[in-house]
Every structure is written in structure tokens, then in C-alpha cells.
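Following this line, the structures themselves.
Just so it is clear, none of the values below were taken in a lab; they were calculated from the coordinates. This is a predicted model, so every value here is computed, not measured. Cβ atoms are built from the backbone, for glycine too; each structure is taken alone.
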Structure 1
């Protein structure tokens, strides 16, 4: 029997691009609990049935986050550098932040983070990419927005803690891609964002979707009840 996903072939016998899609599969959860409640995120333990077995897994139960690839009229990307303690690095990143404001739309969160971390606003917002940060151990998902029509914010924000010494730099998109391919930049939102932007630009930005597009992968849409 030929698998249905493979039967939609191109002329060269390869599966069509439309068939290459992640599949939602909500295994029945028989027990769930928060085993560690943290300042930023929690650790959840689920017991679930899968393939005839009862399986226990613990994972970071995350709020989700947004990142912003702000691109100016010269095709320069706004990068920030800040300290990340778990990896002991001051790394170059895209402006980004947690979706920890209850009920806040991801787009509003992205607009807030761009203003707070870089003192920049934008008039043109689209969805560039989305990804799971570590699907084997976390339900964190990040949506990357492409922001254009940039201007200096009328209000500047006081930055504290790791953000207190943020460094801001405008870097040509092609130079960012070179640094990613040379492994000099390691931040996942930056890596995915600049590669996605480079590829989308080559296709006339045809891959972009509206900024208010649904986000079914965000765990806020999950039901943790048993």
C-alpha cells in the first residue's frame, strides 16, 4: 500500500512540497502536574499513552516568545548584543521577548519588545517564520516577525539587568547570513530569522503571511486538563 503522503508525487517521483507538513498528534494525557514553578517558566510532568505504552515526560512549560527581524530601507538588520548567563556569552540577537502578558496578542508583544529593547517602531509587520526551540524538552515556540517602515520611538525605555548594557548595531542582511554560515552567530532566532529573510527576499517576499495569522502551535491553545 502506498502511503498517502507519498502518493502526491512530482514528475521526478518525489513527494510534493504540500505533503511535507508536521502533523498535530495529541496523545491522551492521563496525569499532569507542575513539578517546578519557576520565575520565568515551569517544569511540567505529563503521563500519556502512546503506541500502547504509558510514558512519563518532563518538559519546560513555556509562555512562548516573539522575535523581530527589523529591516531598514538599506536591507540592514537591527541586531542587539546582550549577556546570556546559561551559555556565558554576550551574543548577537534579534530583539525578542516572552509572551508573558496575559491575553496579549503576539503582534502587540513584538511591537512592545522592539520599542523596549531597541527604541524603534515599525509600520509594516508580517510573519517571517516560526519554530520550536527544543521540541524534545520544551513546548516553547517562537514567532519571528519581519518589521519594516522603521522609525525611532518617541519614547525611550530604561533597560535593567541583562538588558542594561545592550549594544545595538545595524548589519547588512547578507553580512548576517555570512556570519551565520561561518558559525560566528549562534542565537537560534537570529539564525532562523536571517536565513528565512534571505530566502524570502530571493522569492520576492512571497512567503510572508499577515501579522495576525493564526498560531495553532502556541501552547496557549492547548488543554492541560486530564
Structure 2
């Protein structure tokens, strides 16, 4: 895998007041969501630690690891990480497939007057898929994406070209970690960064150093 890990040295500086406000309101709304029993419909939705995500993004910005300012959150849920990204000055997109979560994320961002674009889509672009592998999920990459004119069509979402994303964020299920790294390598441009929350307060970052893929 042509990915290089970025060693994150996170500080304990308190997030900006706008991020604290976002976390407070998002926590209130997610509590309502679960207390109403709605979380049972989305058993895989588990929020990451927003303070750690904020600290990691600030580290990547401070140490010039980002080549641009476009952020994409795969499987965004309530889009908390996307909200943090836009507060920190990034152009943020959240990708979520579930209707209810798209509605709630859109309402949360609008209520906080945060310019996050929520795209209702699967994080796997058209033609990509996943399968059960040894020890976790495997990414299935399309063999060909050629148009009638013979031009290779890059993977894309409706409203966002992943090749233009500078920072991807994902909190994968434990059996999806390697698959998400493979997806990042397949769709990201050289110099892009993948920020992956691993759970229990752990977060890792990787950069795409190879121009292989699509």
C-alpha cells in the first residue's frame, strides 16, 4: 500500500468556542436521537471523539500537511467532524446514505449556520463494492470505468470529485479499517490525507504519496 503514516502529536488545547458550541448542540441532538430509540435503526452509528478530531485537523493544518482546503467525511452521521472542519476554515462535505441522518445532519448544520454540504450517497463510488475478506472487509475496485470515447472516468460522487479532496475523515467499523485505506488509495489524489479515527481516543493519519489508481 502506497500510503505513508503521518505521526500526529496532539496537544490538549481546548477547541475554539464555536467547536465547543457545536459539540454541545450535537450531543444534545444525538441524545434525543438515541433516547427516542431511533439509534436502533443505525446500529453502526457511533460518534468519534470530536475534541480529538479537532486537535488532529489543527495539527495537520499547523504543520502544512494539507495541500488545499477541501474536506470530506465518509459516513458522516450527524456531520460533527464536517462541522468542525468548516469552523477550522475548510470547505466541508459530509457523505451519508441514510435518509434520517442526512436530514438531521443538514438541520444541525443549518441551525448552527455552518456551511457544510451534506451529500446523500454511499461512500463507495459507483462501481466500487465491498466483500467479506480474511480478517475484515475487502474493497472491490471496478476493472474498467471507460466511457464510449475510451476515456477513463474517475470515481466520483454526485456533487463532489474525490480527486479534489485534500482531507478525508472516516471512523470505520473495526473490520473496515484496511478497506477504507484501500478506498482512499484508489480515489484520492497524491498529497491528499486520510484521517481515521480508530476508537478509544486513537486517531491516525496517512498521506497518499503515489499517483497510482484512477
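Numbers for the structure displayed
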item	result
Volume of the Cα convex hull per residue in Å³, for residues 78-165 alone from the coordinates reads 128; which among 1, 2	2
Computed -9500 for helix-only ellipticity at 222 nm (-39500 (n - 2.57) for each DSSP H run of 4 or more, over all residues; to 500) - originating structure among 1, 2	2
Answer label among 1, 2 for the case where relative contact order in percent (Cα under 8 Å, 6 or more apart), calculated from the coordinates, equals 20	1
Which entry (1, 2) yields the derived value 25 for percent of Cα pairs over 28 Å apart	2
Which entry (1, 2) yields the derived value 0.00 for FRET efficiency 1/(1 + (r/R0)^6) of positions 54 and 174 (r between Cβ atoms, R0 = 25 Å, to 0.05)	1
